[in-house]
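Values in this text are rule-based calculations from the coordinates and carry no lab data. Since this is a predicted model, take the numbers as computed values, not measurements. Cβ atoms are built from the backbone, for glycine too; each structure is taken alone.
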Structure P
Amino acid sequence: MVKYYFIFCMLISCSALMGNNILIENLRVEYEVGNPDYALLTFDLSWENAWRTTSAPANWDAAWVFAKYRPAPDGEWQHLILSNVGQTPNGAAIEVMEGTGAMVYAAAPMTGPATYSQVQLRWSLTANGIDLIEIMDFRIFGVEMVYVPGGSFYLGSTFKGQEINKLYEGGHPNKKDPYPVTSSDAIPVANASHSLYYDDVYGNGADVAGPIPAAFPKGFRAFYAMKYELSQQQYVDFFNTLTPAQKAVHDITDATGKNTDGDQARNCVSYDPLTGEDAVTTAPHVPVGYVSVRDMLAYLDWSGLRPMTEMEFEKLCRGPVFPVDAEFAWGTDQVARWKFLPSLPNAPNEILTNLNKLNANEGYAAYDMTTPNTRFGLGPLRSGIFSGSLDLGTTRVWSGAGYYGNMELSGNQAEGVISITHADGRAFTNQHGNGFLPETGYADVPTWPQTYNGIGIKGGHGNSIVDDLQVADRAHMTNALSSENFRPYWLQFRGVRGL
């Protein structure tokens, strides 16, 4: 008997460029005819409001699809190693990446629902060291991604910008101009012409050293980044495939996290290790919180992704456009400054009922002046809530979106990123997780930071001051966390797949 589990992320949004509602259905796993060393995974894949455009930003959204299997009924979950594409539906493009998963996206310009029937991926049974698939459980996962084209862009702000510790081009005694990233070559760090430089205003321990190696992902090369912040359902799906020993170190409901199975800061995950039953959440569409550096790196390793760097974060926000002083992720320096009123908090159709001050340049974000306190606590809003709350349509500014279509880069939950202010961060490379975790449960990718050194915080969160939301702000890039095990309610990481 073969059991199939369909894991999908449902996010409601009305914006034409904000895909949502990934659904994977009708999975079949069968031996390849005439070749028993391979099996074929066949399924239907769909999501709403997909796009591919040739005009700016000249990109597309995608689904990162990967799968797990286990010997039924109680074996340990293992990552399924893909070989190549078996069958590509009309209108789709599919790329298998390092055997870990597949990126599925539109092959030609389009907007609207993406519906791909009979997607087929080829599974190497030999690579996984198995012969029989008859008594297996399968789980298949989909994560919404956004393609970010390669090319030049700017770091920092204009010389008038007052963002804390912003990046700038050195060598100018009276001004701090944006630094142009024009290649993937190593970048010198010095207060000298053609070098990158920054300050450490609060004396937090930034080493202000370099160079930033050629292998460090700077945002010049193309990459995919998660469209939304990691949801509670996505974290629960990850957690439920772990061994008991691995669950013990990633249980965010224990005393090192929110210390309850109840609702806390809008985190509604519950788990009882004594019963052995799966963790659940009553707020699947709300971003996760109470996660540590180690929790999030483990998720990214398990899913075949990697962390985002602070340079890639700035590329996501502003694209190739010249910086604006004090700008937010949506490209202007204006932001809403009144308390939002939520309706149906934690529901898939949660909306805000008072987004009625439609200033064309004023973006929406959740931070200390706008985040409401609900009966579930003070915490993040549902992902994609701003575009979903506007009946008459939306814009990039009102959706709070970055240049390429990634949501909530300013506010809601803070973005954990790889920082250049410590040698552990600068040693980071474009190496992805392989889908497998060691028995310790911790990520074991050699070039990733294993402690809080090399990890910074960008974008601000629901209880941040407004300055923290600014793209170029780097006030929390060094020693922003007390340890790699610290679980604040406001932290998450956005996974990336580099090319």
Structure Q
Amino acid sequence: MISDPLYGYVYFNTEIEESIINSMLLQRLRYIMQLQTAHFVYPGAVHTRFQHSIGTMHIAGLMAEDMVSKIMSLYGQEALEGYSPLTLVEASRLAGLLHDVGHAAFSHAFEHEILWKKNLPREVSNHERIGLYLVRQLLEEELDKAEKLLPGLKNALFSLLGVDEPKGVLRPFKWIVKEGYYPADVLDFLRRDSYYAGTVEYGSILYERLYKNTYPLMNGSTVALVLDRTALGEFKRYMYAKANMYEHVYYHSVCRSFDKILYELLNILEDEMNFTKRVLSIIGNNPEDYLELTDALLYTIMMQKALRDDTRVGYLCRKMLIERKPEWKRVGREVSVSASKGPESLEKALMLILDSEYRDKVVKVIEEHLEDRLRSRSIEGSEIWVDVLDITPLPKTLIYPGGEVPRKMLTLYVGKKIGKNVVVSEDIGVLLEELPLEVVFRVYTLRSRYSAELEPLVTSLLMEAVSSSLGIDINATKRVFENIYMSYVNRDYSKYRLTL
């Protein structure tokens, strides 16, 4: 068993899981932090992807046990399609344990700058695809032994880890691990990240209330999950918790400044470290060069350069590791475009989320507007950075349209279990609910150019630029509130003014 600050003790079996936990593929995750730059702002956030993987295995197992029990109770043993209950639970636990093994140093920053921008082959284009490759290459012996104990385990595991959506009974178990609205992966990282960052108020979720109130709906080829309507409030609270973690921890403005340094460093170090070649070595069945890429290795190299290198690389490493003062400093208030501000804002928010080309054009227009208006302050365009952040809490595995079975709208099924029947009472279009569907614009300038006098000016200019570039009135909702509120200002509400 493993002592864990969130769950007390996490148990693992010696027959299958122990050898995989002790494999190099899992142990290297001890040297990759869960959050790439948050520890520069929240010093406690130095937990690792190994800890998160153990936690995800634990929650995935609990959720899978619950789901197997419900399927058998509602639809009988035959609904498991030949899989034993133990096989489905073990496959879910292993999928949770292995879901992050494809990460390299600095996790999503590496994904952003190397895997997505270097035109790499599709099979190594993100950490999940790489992870599947590595599991097949490096854990074959362990999984073959496990298959003898639990027939069908390998097929189930690779279906849960794979890119394509599985058929039949395996579908809800994939949703449980990583592709549902509230999968084990997210439930663990919200609780774990908020715990270590010291922001537990953002990650406080009743995960048991969610999965214990989720029921399988199986009717022929139709397989869906139905949330009991009594837990709908907890689902919304979970969504807001996730949005808060993104806005205030993962996308904290100082974290984003460090991310910008990290992106530049990864691109400069590409020549020295051959990141792209290391990724491609996986396809050639020679993954060792890729597996070396951990935070521990990169931080060692960066510290050496911070102490001895007088080039741009050394300067950036000193800013990041020693001075802890990134070049870029946020200026002015952020401007948000959200569903709560009306249908026009909703339309633009969705376009900014779904259309990267449109988003890039908008950013360019905003930067040009700011450059033109700040020229009188002797601030050049190269000294301005506009950051656009999607803090919508819906999973990226679900929010994008298309796929093998094209999605027209994200739907959450809400209903009740009545006896042996699961009844859907409402199909909720998740994007239409009062959830935090929001895109945030922030402006940064070079620290050397920052002054307090810029704060109100940049706030005003950013609101102008966002309004004009999107063709919407950012202040329309504010004026509605003001007009309605002021129209009642002369009424006597004195007897209602109570502390309630």
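Ranked on distance in nm of label points 7 Å out along Cα→Cβ at positions 214 and 478, which label among P, Q comes first with the largest value?
Max of distance in nm of label points 7 Å out along Cα→Cβ at positions 214 and 478: Q.
Rank structures P, Q by distance in nm of label points 7 Å out along Cα→Cβ at positions 126 and 430 and report only the one at the top, that is, the highest.
Across P, Q, distance in nm of label points 7 Å out along Cα→Cβ at positions 126 and 430 peaks for P.
Once mean projected area of the Cα convex hull in nm² is calculated for all of P, Q, which comes out largest?
When mean projected area of the Cα convex hull in nm² is computed for each of P, Q, structure Q gives the biggest number.
FRET efficiency 1/(1 + (r/R0)^6) of positions 190 and 238 (r between Cβ atoms, R0 = 25 Å, to 0.05) computed as 1.00: which structure among P, Q?
Attributed to the structure labelled Q.
From P, Q, which structure was mean count of other Cβ atoms within 10 Å over residues 182-189 = 24.5 calculated on?
Of the options listed, only Q reproduces it.
For percent of Cα pairs over 13 Å apart, for residues 262-333 alone, find whichever of P, Q sits highest and give me its label.
Checked P, Q; max of percent of Cα pairs over 13 Å apart, for residues 262-333 alone sits with P.
Which structure, out of P, Q, was distance in nm of label points 7 Å out along Cα→Cβ at positions 142 and 446 calculated from, if the result is 3.6?
Matching structure: P.
Out of P, Q, which structure matches 4.6 when distance in nm of label points 7 Å out along Cα→Cβ at positions 38 and 286 is calculated?
P
One of P, Q was used to compute Cα Rg over 2.2 N^0.38 Å, for residues 198-301 alone, and the answer was 1.67. Which one was it?
Q
Starting from the value -15000: which structure in P, Q was helix-only ellipticity at 222 nm (-39500 (n - 2.57) for each DSSP H run of 4 or more, over all residues; to 500) calculated from?
Label of the originating structure: Q.
Tell me which of P, Q gives 19.1 when you compute mean count of other Cβ atoms within 10 Å over residues 278-285.
P
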